[in-house]
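See the structures that follow.
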Structure P
Amino acid sequence: MQIIAPDYYKNFKCIANKCKNSCCIGWEIDIDDETLEIYKNIGGELGQRLKNSISYNGTPHFITDKADRCPFLNQNGLCDIITELGDDGLCQICYDHPRFRNYFSNRTEIGLGICCEAATELILGSTEKMTLLTLESEGGNELPTKDEKTKLLKRDKLFEVFQNSNITIKSKMEQAARLYALPDTTPDIKALANLHSSLERLDPEWDGYLNSVKNKNLTAEDVLTRAENKIPLPTEQLLCYFTYRYFASTVDSAAAVKFILQSTFFCLAICYSYYGDLCSADFLDICRRYSLEVEYSEENIELLLNDN
C-alpha cells in the first residue's frame, strides 16, 4: 500500500494563533469514541473542563460559546488541549484538519483542503508545478483496479493540460471540457450564482459574495481574460487542486471535470465581482470561503458533483 501526496504536503504547518480564520471557530467539533474514552480518564482541572465542555446530544461534541468558539480555544488563539496534552490529545477531526484522504485499492491519496488559510497560501501561492510524491510504500501485493488505473492516467492528462504554460487559462479549460464532451464551455455566471444560492449556507456572509455576482454584468470572457493577465498561476494551481481531490475518486469523470472547471471559474467570477478586480490575496480568500461553503458540506458537494 502506498501513501501518495502532492509535493507541497510535507511543508504544511498550522499557523495557530497567527491564523485570521481559525478552524476552532464556527464549527461543531465531533469527538471520536477513542478520544472520548481518553478524555473521560483525564483528571484534575483539565478533566473537569472536558467533562463540562462535551455534549452527548447526538454525536459527542464540544459545546461552543456564544461566539461559536471551541471552549478550549484560549484568548491567545491557542488550544488548551494541545498546551496540556500535545497534539496526541486532539480528537481525530482536529488532528486531521485540514487533511483529506481518498482511498484506492493499492494507495491512499492524502491532501490538504483549502478551507484552511495556511493550506490555501501553500497550495495556491506556489509558483512551482504540483507533482505527486510517494510518502510511504509498504510493498504489498495490492494492484489498482482497471477502472482506477484508467482514471489515474486520465487525471495525469488533465494535469498536463492545466500545467501547460504555453496556452491560456481559457484554452486549458476548453481543452479539458472537450476531453469529456462537455456541451457548454462558456459558463453562465448568474446561473452559477443562482445554483449556489440554493445550496446549504454555512456562513451568512457568503450571500453577499453571491449577490455581487448577480448584480454585475460580467462575461466569461471578461473573467478569464483578467485571470490570465493578473493571476494565471493561482488559477492553474486551483484547477490542479480540484483535479487531485475529486477526479479519480468521483464515479462520473465528466461530472468531475464539470465541477473542477465550474468551481475554478466561479471563484474567479466571485472575486472579480466582489472586489472589482483579481489579485492573489483576494482570490485566495475567496477560494478559502468557497471551500468552506462547498467542500465542507456533504450535501453541497454531492449536489454539485452530480449536477448534470
Structure Q
Amino acid sequence: MVRLQFSIQLAYDVLDETADFIFNIQAARTQCQTIVEEDLLINQATDPVFFTESGSGNRMMRLQAQRGSLVVRYQATVDIDHRTSFPEQLYETAVAELPPEAFVYLYPSRYCESDRLCQMACREFGHLEPGYGRVLAIQKWVQQHIRFQSGISCGTTSAAETLVERAGVCRDYAHLMIALCRALNIPARFASGIDYGANPDLGPTDFHAYVEVMLSGRWYLFDASGVTPPMGLIRIGTGRDAGDTAFATIFGGVSSYAPLIAINAIEDANSGIVMPVHCEHALSTADCAA
C-alpha cells in the first residue's frame, strides 16, 4: 500500500457580479483508494453543492462566487492498496463479453477520434497477440513517437492532431493512447489525477492525465507519457476524454491563476506503507468494471 498526501489551490478573480463554477478536484473513492482525511477551504462565504456523478463516480462541487477573489483549497491523504495482476494472464475481452458500462469507452469521442486511426492502429499493432502486451506496445509506441513539450498543444488538441504534431503533454499522450486502443476495440478511458515521482525537470507539480484500459474485466493503469510510476497516481476523475474530467468548468467572467499543487509520499514500513516505485505487475485502483 502507498499513502499519498496532496494539496490543490485554485485562485480566480471574478469579474462579473457572480460566476458559477463546477469543480472536479476531490480524490475519488474506490475499493482500492481510501480517503484517510480531507479538507476543503473556500475564502468566500458560499454554499457549495456536492454531488457524485453516476457511472464515473466523479466527486463534483458546484458553487456560485461573488465578484472579487476566489480561492479554493483542497487537501487530502489517501491510501492506495493496488490490485495487482500478472501481465501475461490479462486478456482483451471480446465485445460480446464486455460489461455494458464499458461500451462508451469503445466509441470515438471529441478528443479521441479512434475512427480516424483504425488503419494506422491495425498496421502498427494488429499483428500483435491481443492482451496486456499489445496495450503495453501501444503505450511504448506513443512514448517513442511523441515528444514531451509544453506549450505546443492547447485544451482542444485531439489525438489525431497530436499524431501529426508528434509533441504534447500528458493530456495529449493519454488521448492518443486511448484512441489507438479503441481503434482496436479495446476499451480505454481518460483518468485525471496527480502523480508522485515525476522528474522535477519537467516543471512544478501539476494535474496529471493517464489512461485506464479494460483487460480481463478490470481497469488497469497505464501512464501514457511514462513520466511517473503508476503506483504514484492518485485518481480524481475518469471519463471518455479530458472533456469529461476538467478540474474546473467556469460560467461567467473570470480570470484565473496557475494551480498550486503539492504531493508527498509517506512511508511507514511497520504499517506496510511503501514508497511508489515502478513494478512489473499490472496495477488497478478501480472497482472491478466501474
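No value in this document is a laboratory result; all are computed from the given coordinates. Worth saying up front: this structure is predicted, and the values here are computed from it rather than measured. Cβ atoms are built from the backbone, for glycine too; each structure is taken alone.
Here log10 I(q)/I(0) by the Debye sum over Cα atoms at q = 0.16, 0.24, 0.27, 0.28 Å⁻¹, for residues 216-279 alone was derived from just one of the structures P, Q, and that gives -0.53, -0.95, -1.09, -1.14; the source is P.
The value 58, 48, 40 for Cα extents along the principal axes in Å was derived from one model only; which of P, Q is it? Please report the intermediate quantities before stating the final value.
Numbers: P: 62, 54, 33; Q: 58, 48, 40.
Among P, Q, the structure yielding 58, 48, 40 for Cα extents along the principal axes in Å is Q.
When mean count of other Cβ atoms within 10 Å over residues 56-63 is compared over structures P, Q, which one is greatest?
On the way: P: 13.2; Q: 18.1.
That would be structure Q.
Given structures P, Q, which gives the highest value for mean count of other Cβ atoms within 10 Å over residues 168-175? Mind dumping the intermediate values first?
Working: P: 19.1; Q: 27.1.
Biggest value here belongs to Q.
Matching task: -4500 is the computed value of helix-only ellipticity at 222 nm (-39500 (n - 2.57) for each DSSP H run of 4 or more, over all residues; to 500). Pick the structure from P, Q.
Answer for the origin of the read-out: Q.
Name the one structure among P, Q that relative contact order in percent (Cα under 8 Å, 6 or more apart) of 30 was derived from. Derived from Q, not from the others. Looking across P, Q, the calculation of distance in nm of label points 7 Å out along Cα→Cβ at positions 72 and 96 that yields 4.6 traces back to Q. Of the structures labelled P, Q, one was used to calculate distance in nm of label points 7 Å out along Cα→Cβ at positions 64 and 248, giving 3.4. Name it. Of the structures listed, the value fits P.
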